[in-house]
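Next up, some structures in structure tokens.
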Structure I
Amino acid sequence: MTIVSAEVALFLIILLGVWIRYSGYLDGVVEGRIFKLIVHYIWPCFVFSKIAMVSELGSAGKILFLPLLGIGSVLVGLSLGWLLLKVLPKRWLPSDGSIATFLVCVAFYNYGFLPIPLMETLFPEAGGSSQLSQLLIFGFGVELTAWTVGYSLMNRNCNKHWWQKGINPPSVAIVLAVLCNTSGVSQWIPQGLFDGVTKIGTLGIPLALLLIGSTIYGIFEETRNAFCWKEFFRVTAIVASLRIVVLPLLFLGYTYCFLAEDTTLKMILALEAAMPCAMFPILFSRHFDGDVQFAFYAVSGTTLLSVITTPLWLVIGFTWLGLGLSFG
């Protein structure tokens, strides 16, 4: 399947989420319950099923390198965000909450719910192979950084146990899956049990994409009276200048210079480079002292732009790194 048709399929599910929220089938309470269901049960089943039984997960060195690469990708974004703060007028980011929100919007990208189905669609052979497993392990590093560094940035009242936020069901599932795979324990898992876990996990991506659309529309409804097109375009331009322009170039340049011999790493970073802002800045802004309006503008703006920029960066990345997929 080509790049555009693969992305259209994902955005149709996101648009369905918008329609479901608009039609009143979902509200904030139900949305929150579904989100917890995904995070606590469905997504751990997905990652476990994709890692535990893979025949060639990779060397121990690579398994350790992948999450470090994910962590590094976020820290580079944070560093560039801090540099950009030095030249932005203070009136654009007047509070500590808006500064923190800006930083997490720039640094964190949709590392899972969009690139995983794109990998499965564009590279069908990757669905049950080490390639998808390694993408999930890479995302483990991003996830850890989100629940530690991102959490501490957004929650200025966090206590000394803030690092424990990194211990959550998806993270635990990835660690257990890797241990089961490398130790051979996974071979002792009853096939019926594993099939059940796999079937539960297949619900994760469609539900998550529906929630992305539903959440974006829900925030729009809540902030409709305060919505300002001028501010929307300004925030989108500021965040996109790094998230959708500079950082993809750095991702691809680093991959070309240092990881050119590893096809799987090239595939992973080409996909991740093309991603818009993650959704969690909106969630953190609502629960802590962030700027919800800024997060909404940044996430919705870069997500809309990604309809064009994601296929464009995928073509650039696949061509530059020699992965060879068609655009049309």
Structure II
Amino acid sequence: MKKILIACLLFLGIADMAYATISPGLTGASFTPSTISVGGTSIFSVSFNNDFGADPIPAGGIGIQIQFSKPNYANGGTPVPAGDAAGLFNWTYLSGNEIWYGVNNQTIQATGGGYIEITVTGVSNTNGSPAPTTVNLFILNGALTDDNSADNNISAGLVVDAALPIQLLAFSAEKQELQSYLQWATATEINNEYFQVERSGDGEHFDPIGQVAGAGNSSLRKDYNYIDAHPVQGLNYYRLRQVDVDGLYSFSPIRALKFDLREHVFIYPNPSKSYAIVETPDILRGCTMEVYDIHGKKYVELELNSDKQEVMMDDWPSGSYTVKIVKKESHYEDTRTLIKQQ
């Protein structure tokens, strides 16, 4: 009699262990918004339920693992999972793999469930392709039978674009006498350290000529300007190299101005019997001047360090002389004719 009773109890125990047929399933996953910039945020949402007619899921019966695409975006352990179903689970954050893992802490009835939300921040550019987050559902209790494991895995993708360090509203260049006046404005700035002003004589090879500090981070309009007091002869091409705090940079559109410095160089009186004045603008300060006769004999070689330079020619033979004025750094080379009278 005792043996029969023990056998019945064992049978009932085995039957009790296999009694539960549950049907948990992941029913949807998405990001809102589905595209963010570096530093921007998106909310990942995953929903699940225990199907109608299934047995209740006891506490500790299932686990949900949510793994984000490292290093494109991350939650970093905060904020913690939210949503109407988040409280059904005890959550653990695994920082090394950017994973949230939850085990249900209470019974989930048939048709029970809801959604779980986690906020993520963009970290690095995905180059236009969505980087996936994967969600997996596990049965943790060997006494439970899942009647449909096909819906225990789901994923959703998030696109992370490189953040625009600045939003350039305008960039202009205008002549003010013999100077170039550059102006630009930004609508927003992110980690903007400085603007490097660059100039070129051919539109291809640019050299830095100045630097203007950026605003760092700003959501308000910012206005900037820079004066190039030494434009070169001919075309001057300008662009801005915007440099952010980690050394990354981007370029503005190119603007161009044309200067004819020869219009500001004068030699007088000409013809002259005894002397001539060579007048040059400040921009040509430090240029060299040479004077030759028709046979190539050099009569003058000097550096023009003032706006007016007197050249004495009392003892020169009468005739025609060539005056050559050069300043290489200004791309300036000019040839004039000076007449010496008796």
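Out of I, II, which has the highest value for percent of Cα pairs over 23 Å apart, for residues 79-238 alone? Could the numbers behind the result be given before it?
Numbers: I: 55; II: 63.
For this comparison of percent of Cα pairs over 23 Å apart, for residues 79-238 alone, the top structure is II.
Looking at structures I, II, which one was FRET efficiency 1/(1 + (r/R0)^6) of positions 263 and 295 (r between Cβ atoms, R0 = 30 Å, to 0.05) calculated from, given that it came out as 0.25? Could you put the intermediate results ahead of the total?
Numbers: I: 0.25; II: 0.45.
Of the options listed, only I reproduces it.
Moving on. Comparing relative contact order in percent (Cα under 8 Å, 6 or more apart) across I, II, which is largest?
On the way: I: 32; II: 12.
Biggest value here belongs to I.
Given structures I, II, which gives the highest value for FRET efficiency 1/(1 + (r/R0)^6) of positions 119 and 247 (r between Cβ atoms, R0 = 35 Å, to 0.05)?
Details: I: 0.95; II: 0.75.
When FRET efficiency 1/(1 + (r/R0)^6) of positions 119 and 247 (r between Cβ atoms, R0 = 35 Å, to 0.05) is calculated for I, II, structure I comes out on top.
Can I ask one more? One of I, II was used to compute volume of the Cα convex hull per residue in Å³, and the result was 163. Which label is that? All intermediate terms of the calculation are to be shown ahead of the outcome.
Working: I: 136; II: 163.
Label of the originating structure: II.
Further question: Tell me which structure, out of I, II, gives -1500 once helix-only ellipticity at 222 nm (-39500 (n - 2.57) for each DSSP H run of 4 or more, over all residues; to 500) is calculated. Each step should come with its number before you reach the end.
Numbers: I: -22000; II: -1500.
Traced to structure II.
The numbers here are math on the coordinates, done by the rules we state, and not lab data. Since we're looking at a predicted model, the values are computed, not measured. Cβ atoms are built from the backbone, for glycine too; each structure is taken alone.
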